[in-house]
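Each structure below appears as structure tokens.
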Structure I
Amino acid sequence: MLTEAQRAEAVASLLESHRTKKQGLRPSEMFPDIQIEDSYAISSAVAAERVKAGRKIVGHKIGLTSKAMQASSKIDEPDYGYLFDDQVFSDGAKVPFDSFCVPRVEPELTFILKEPLKGPGIGLVDVLRATEWVVPSIEIIDARVTEPRRIYDTVADNGAAAAIVLGGRPVRPDAVDLRWVGAVFYRNSEIEETGLAAGVLGHPAMAIAWLANKLAPFGTTLEPGHLMLSGSFTRPVWAAKGDTLHADFGPLGSVAVQFV
């Protein structure tokens with residue numbers, strides 16, 4: 001375990017990377033004895049500093065919930081991070097490329113809660129009952145630390161969360177079989193990835209259940225109105241300045257973002 005001074009040093013480094021959009025040292029490189037508890041404490045401290053600076057937490061992202069993402073990251077367990085009000089965009093948004101260090105993008109489903117969720121013991125039906133809308137989305141992920149990242153680094157770096165682009169066709173959670181929601185993911189009209197939402201823990205709602213139960217020991221409740229990104233079911237796609245990324249979710253519509 002790290003000392004409070006060591007955690008504070010890692011927090012300061014990550015905040016500097018947020019400010020400059022330049023990758024900093026990995027916490028696991030700075031402190032080889034880091035534990036996963038340290039990483040979550042660092043992530044929470046960075047989030048607290050962002051809130052202190054005027055930002056508002058509007059939800060969570062759950063990451064590494066599919067085999068595709070675990071393979072791409074060489075990490076075999078889910079993680080989570082915070083979503084802030086200045087990270088939420090609408091379909092067709094033009095986002096400044098220079099707002100990120102090394103952006104990548106993923107198609108995902110976002111759950112918008114109408115009721116609170118608090119573990120332990122949260123399951124699939126509990127999540128569906130507590131969900132008002134499911135929205136096709138694109139997540140923009142970023143790496144504020146250098147490679148090769150380990151789970152400690154990704155967790156400390158807010159689960160790589162950077163932004164979310166919400167599609168324009170929300171559906172009720174019982175309107176479709178969410179396991180069979182698919183996406184065709186394009187970069188500049190060329191197909192880069194395809195996948196099914198069942199790739200996320202067998203059902204994307206299970207990612208939300210995982211998070212509610214993961215946070216239970218801390219007394220944390222997933223709040224009504226919060227956005228819950230359930231995790232990608234394809235590998236991440238690199239984005240360059242000028243690129244347009246477009247996710248076609250079939251009957252659920254599509255969502256696009258351009259980096260300018």
Structure II
Amino acid sequence: MDTIQSIIIGIVEGLTEFLPVSSTGHMIITEKLLHITENDFSKVFTIAIQLGAILAVVVLYWKKFFNFKNWQFYAKITAGVLPALIFGFLFSKKIDALLESSTTIAVSLLVGGIILLFIDHVFKNEEIDKEEDISFLKAILIGVWQCVAMIPGVSRSAASIIGGMQQKLSRSAAAEFSFFLAVPTMLAATSYKLLTYYQDYGGFTSNEIKQLAIGNAVAFIVGLIAIRFFIRFLKKHGFKVWGYYRIIVGITLLILIYTGNIKF
């Protein structure tokens with residue numbers, strides 16, 4: 001993996017991590033299109049690059065994350081992330097196997113797109129517009145929805161936002177709570193992957209450290225822009241446009257895969 005490839009993947013991660021389009025799916029596809037050799041480091045890179053996106057959330061919502069008097073915020077985030085931690089620990093090998101299936105990604109993008117076309121009409125009864133009004137039970141249930149995103153192509157953002165709307169959060173409140181849940185969820189997944197790689201290989205080479213640093217820096221900068229854009233866009237336009245995007249990408253990938261025009 002070279003510097004240009006790291007920058008491109010960083011841009012893809014920053015743009016897609018918080019949009020309901022599946023960042024993991026887009027990064028895997030991007031790596032294949034860039035002809036990056038799949039190895040243990042490339043798999044770690046795809047996960048570890050999320051650190052930059054995590055930092056973008058913490059910086060934008062620093063008043064939330066560093067208000068240590070508001071213990072309820074930390075407790076709700078902890079409650080919301082527990083289902084993903086438990087599920088990820090129990091099924092990590094099966095999840096890793098799914099990451100290698102481009103057909104799974106394409107189908108998930110397509111099906112998820114169809115769902116997003118109708119989601120604004122299904123969940124219309126908004127009762128909660130801020131994090132303070134989210135109960136611990138609702139936080140846990142949203143966390144359960146987030147587990148669906150362990151299927152590549154589903155999108156962690158989409159799953160947790162839909163879960164929030166199902167619990168009667170407004171679109172913007174659901175999106176912001178999804179961002180909050182992303183921090184411990186992705187931090188845990190990234191830390192586990194980095195530690196496992198370190199134990200297996202005795203550390204990282206200087207080039208690997210360089211590529212991780214570049215990718216995360218780019219993901220952080222692009223993530224800052226993407227988060228602000230998404231919240232404003234979501235309030236005005238809802239999910240339909242993302243549904244159409246996912247359907248187009250999913251169908252295109254399936255055609256390319258099954259006609260042999262691109263090797264996945």
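Computed from the coordinates by the stated procedures, all read-outs in this text should not be read as laboratory data. Bear in mind that the values here come from a model prediction, so they are computed numbers and not experimental data. Cβ atoms are built from the backbone, for glycine too; each structure is taken alone.
Structural remarks
- For 4.9 (distance in nm of label points 7 Å out along Cα→Cβ at positions 203 and 235, calculated) the corresponding structure among I, II: II
- Structure responsible for 25.0, with mean count of other Cβ atoms within 10 Å over residues 19-26 calculated and labels I, II on offer: II
- If relative contact order in percent (Cα under 8 Å, 6 or more apart) is computed and equals 37, the structure in I, II: II
- Among candidates I, II, the computation of helix-only ellipticity at 222 nm (-39500 (n - 2.57) for each DSSP H run of 4 or more, over all residues; to 500) that gave -25000 used structure II.
- Computed 13.4 for mean projected area of the Cα convex hull in nm² - originating structure among I, II: II
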